[in-house]
1. One of 1, 2 was used to compute helix-only ellipticity at 222 nm (-39500 (n - 2.57) for each DSSP H run of 4 or more, over all residues; to 500), and the result was -14500. Which label is that?
2. Given that relative contact order in percent (Cα under 8 Å, 6 or more apart), derived from a single structure, equals 24, which label among 1, 2 identifies that structure?
3. Using the calculated result 32, 21, 18 for Cα extents along the principal axes in Å, pick out the matching structure from 1, 2.
Structure 1
Amino acid sequence: MPKAESKKQQMAAGAALAAKRGEMPESHLRGASKEMAKSMSEKELHDMAATKRKNLPTRESKD
C-alpha cells in the first residue's frame, strides 16, 4: 500500500483519483497528477490520497 511522502504528493494523488473516477476531466491534470493517473491503479491512488496529512512535510526532501 503506497503512502504519500508529502502533502503535495497526497494532493496530486487525490486529483489523479478524481480524474480516474470520472469526477473531473483528465485534461485538468498537470505534472505529477497526470503521470500518476496513467501509471497507477485506482486502489493505489486511493491508498496514497488517503494518507493522513498531519505529519507530512509540504514537499518531499531531496536528500
Structure 2
Amino acid sequence: LGVGFITPPLGLNLFVVSGLTGESILKIAARAVPFVFFMLLVTLLIAYVPVISTLLLPAAYK
C-alpha cells in the first residue's frame, strides 16, 4: 500500500503533500524516488525469499 500511495498517477500522498506545501506533484515525486526504490526492494525480498516473511511465525503461535 505504501508504494501505491507514493507512486504516480494515483499517488494520494503526493496530492496531500502538494496541497500542504504548495510544491508541484512532479517535484515531490522526484524526491520520493529513493523511498519508492527501497520499498520495492523490500517487497521483492519478502516475495522471493520466503524465510524473511515466515521467520517469526513459530513464535507467534506459542
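1. 1
2. The read-out was computed on structure 2.
3. Source structure for this number: 1.
Rule-based calculations on the coordinates, nothing more; no lab input. Quick caveat, the model's predicted, so the values are computed rather than measured.
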